[in-house]
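Following are the structures in question.
None of the figures in this text is laboratory data; all of them are computed from the coordinates on show. All of these numbers come straight from a predicted model, not from anything done at the bench. Cβ atoms are built from the backbone, for glycine too; each structure is taken alone.
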Structure I
């Protein structure tokens, strides 16, 4: 995979923290930034996926489905109670 160089501006205090972390981890500053961005992108993708899942399940059952669920609860309970 090709690497691309980029320049970013940081507050001095944040740069110093990254520099210290890179020394502690025995990796380059570039690697610390790459790890941080990879984590950020992964979390963002997970949030987007969760939002899509929540949207898919967000719709309430229509009246027909709700009535069917109510009618099936008692027979389902009777069947399941014996197995547990």
Structure II
């Protein structure tokens, strides 16, 4: 699971705006939100973006075929999976 943290610059240093339980010495890759938005709003490369487009097309096709899953049911199942693992 990918985790996101908000940080800001104070006196030339990046500081987290929230507590974290990350282990001492953990290295994080930080990317400016402005840079992400200026480059299309995500960090996908061309191959990843093409894969996303294929997945979305398949999902729309499933919807057209009536193979939808109720969002509340899907979220409930996801929460149960996270609680078990």
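Can you tell which of I, II yields 12.9 when mean count of other Cβ atoms within 10 Å over residues 16-23 is derived from it?
The structure behind it is I.
Using the calculated result -26500 for helix-only ellipticity at 222 nm (-39500 (n - 2.57) for each DSSP H run of 4 or more, over all residues; to 500), pick out the matching structure from I, II.
Checking each candidate, the match is I.
Tell me which structure, out of I, II, gives 1.56 once Cα Rg over 2.2 N^0.38 Å is calculated.
II
1.8 is what came out when distance in nm of label points 7 Å out along Cα→Cβ at positions 8 and 24 was calculated for one structure; which of I, II is it?
This value belongs to structure I.
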